[in-house]
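Heads up, there are several structures right after this.
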Structure 1
Amino acid sequence: MAQASTGGISSNVNAWSALKRGVKGGLGIPQSPLRQTFRLEDVGRISETFYGAGTAVGGPWDAWRNAHMTLPEWFRPGLDPWSEAYSAQQDRLWQAMAGVDAAYCPEVHEAEQAWDNIDPVRLPGYFSRRDAGAVLSASDHVIASGMLLKHSGLRPGDRALEYGPGFGQTALALARLGVQVDTVDISPVYCEFVRHQAEFFGVPLTAVQGRFGTHPRPGSRYRLIWFYESFHHCRDFVSVVADLRDLLEHDGRIVLGGEPISQREDDAIPYPWGMRLHSEVAAVVRRHRWYELGFTEPFLYELFARQGFEGRRVDCEPTLFGRLHIFEPKH
């Protein structure tokens, strides 16, 4: 799904950095020795501090750094994570954190609006950053892209599909290697960026605007379907995973990369699946209204097993962004 939308490069990078430097549950969140916490009513102030003062050490953000939200009194723990009641409770929690009184709609709450002065061919995504952490951050994404290529199982001429590509750098790399790549993104802005790159390089890369689960080529199947830092925006993940089996070749695979997946429940994801409660994530949810989910590994593997998939984790020592979860049909 789309990332940071505030109408300017610096604002986009600020939110982007918040979601991509380890604040995701399961991506190595550093725990405060004091186990700092905050309440739901603090989220507005936290977001104002994050976007207004920045996150420099020694600044106002220190009061919230590595803190986690305590669940509100009305939240009922212990519900069946497959039940409608559990799902409705997570929707209510998203509404409270986002500060909205409306049902979630990806076309409204996830669609990228604009990136000012971005050249999608020469300076896409992280290449546009010029802050002190730009090179280090780029290394995480380059390594993650390499992991996706390495474990894709693809050959030139195969067909692959990415959901939520953003600037589509991995999709572009595969297309330049002769893979027939389709991308699906809710954001018309990102779709146009991908089209610019496909035209510039003259490669088999096709962008389609749509929700997760959209089939760009009805009747055809893909050898690879992958999500990179996007599956956690998939609110209707149960129905989407059910649909993926019909899009996949019998010997194909589904790969999730850079996702907030914890091996067990923790302060950021204190349930099988649901809204992530880290302070930086809360700030971003309030600002952009994104649905920022996290999953525990046992729940995720059961989710795919119910649709006939076997799962495995591939770790990546240099960066947690390169950690993959691979699912293949049982035969």
Structure 2
Amino acid sequence: MRCAVIGAGAWGTALARLLALRGHEVRLWAHEPDVVDAINGRHENPLFLGGVTLPDALVATHAHRDALADAELVVYATPAQHLRGLAVAGARHVEPGATLVVASKGVERGSLALMSDVIAHEVPEHDVVAISGPSFAFEVAADLPTAIVAASRRSDAAHAVQGALSGSAFRVYTHDDIVGVELGGALKNVMAVATGIHDGVGLGYNSRAALITRGLAEMTRLGVALGANPATFAGLAGVGDLVLTCTGALSRNRSLGVEIGKGRSLADVLEGKHTVAEGVETTASTVALAAREGVEMPIAAMAYRILFEGHPPKAAVQELMARELRAELDQ
């Protein structure tokens, strides 16, 4: 089929490559003209996915019309906070009947909307599918075995995306809990930042395991409050992605947290970076979302204080350990 991928960062490029290798005709929209030139001229994206050769069938463009024309499948893989603007920019070019896939992970600041809700609002009357799961872009591009989830309220749409993406090294499971799958993908970035801060302080493996586990409890509490199935957080889009992002060396969110834990300021860590650590903005929107829903998320709240209020990381960990004693399964 004809496919469009909006966003030529590492994840968007890896997904575009995957679709092209499945035999689909793929147009990849990129913001940066030099990325378009490199993909079309040298079949590589050195800025975001260096060292990976891209198929000849993958063509890049800077024009939404060219990317979206006749596309039966549209994949949005932009940074979460830019998704709405880019969806609006291309909405009039999306073909009637196209299935829309949301690969962006985050919660929009201000509106506190999930990414699928952003797309459904700005590009209405289309089936929307969210994909998420433990999937570093560089490993997907290296054809290392990966398993993710495609979630939609319409099972036929989820199965269509499953069929389009699945191959010998990339396995897609379907799911009907789009809220839980999206929240898992968004909130794990917050917990990865928190885990990185913990590791930067140098507090050992015992407390790291506790932090990740309690982080999962926080994610599940918020998910249930928003109507998600708690079992979703025990799956690929929950604990699977959480463990990968909190412990993997390729995790941008964990790496940022490590630098913060070592005493650097957020502004200093972010300066000059081409790539986006989604967990920073998502930490702010998660804390606001939890407050709106009346859900206690002490790890997320502490990460917010460290990132945006200059709270000392070492003091933060001590405060978390000193919280009131309670039963593990308290909600």
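Suppose helix-only ellipticity at 222 nm (-39500 (n - 2.57) for each DSSP H run of 4 or more, over all residues; to 500) works out to -15000; of 1, 2, which structure was it derived from?
The structure behind it is 2.
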Taking relative contact order in percent (Cα under 8 Å, 6 or more apart) from the coordinates of each of 1, 2, which one would give 23? 1
Out of 1, 2, which structure matches 16.1 when mean count of other Cβ atoms within 10 Å over residues 63-70 is calculated? 2
Across 1, 2, mean count of other Cβ atoms within 10 Å over residues 151-158 reaches its greatest value in structure 2
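To test your reading of the models, identify which of 1, 2 gives 58, 38, 36 for Cα extents along the principal axes in Å when calculated.
Computing Cα extents along the principal axes in Å on every structure in 1, 2 gives 58, 38, 36 only for 2.
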When FRET efficiency 1/(1 + (r/R0)^6) of positions 239 and 263 (r between Cβ atoms, R0 = 25 Å, to 0.05) is computed for each of 1, 2, the largest belongs to: 1
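Any read-out appearing in this document is the output of simple, stated calculations on the displayed coordinates, not a laboratory observation. These figures come from a predicted structure and were not determined experimentally. Cβ atoms are built from the backbone, for glycine too; each structure is taken alone.
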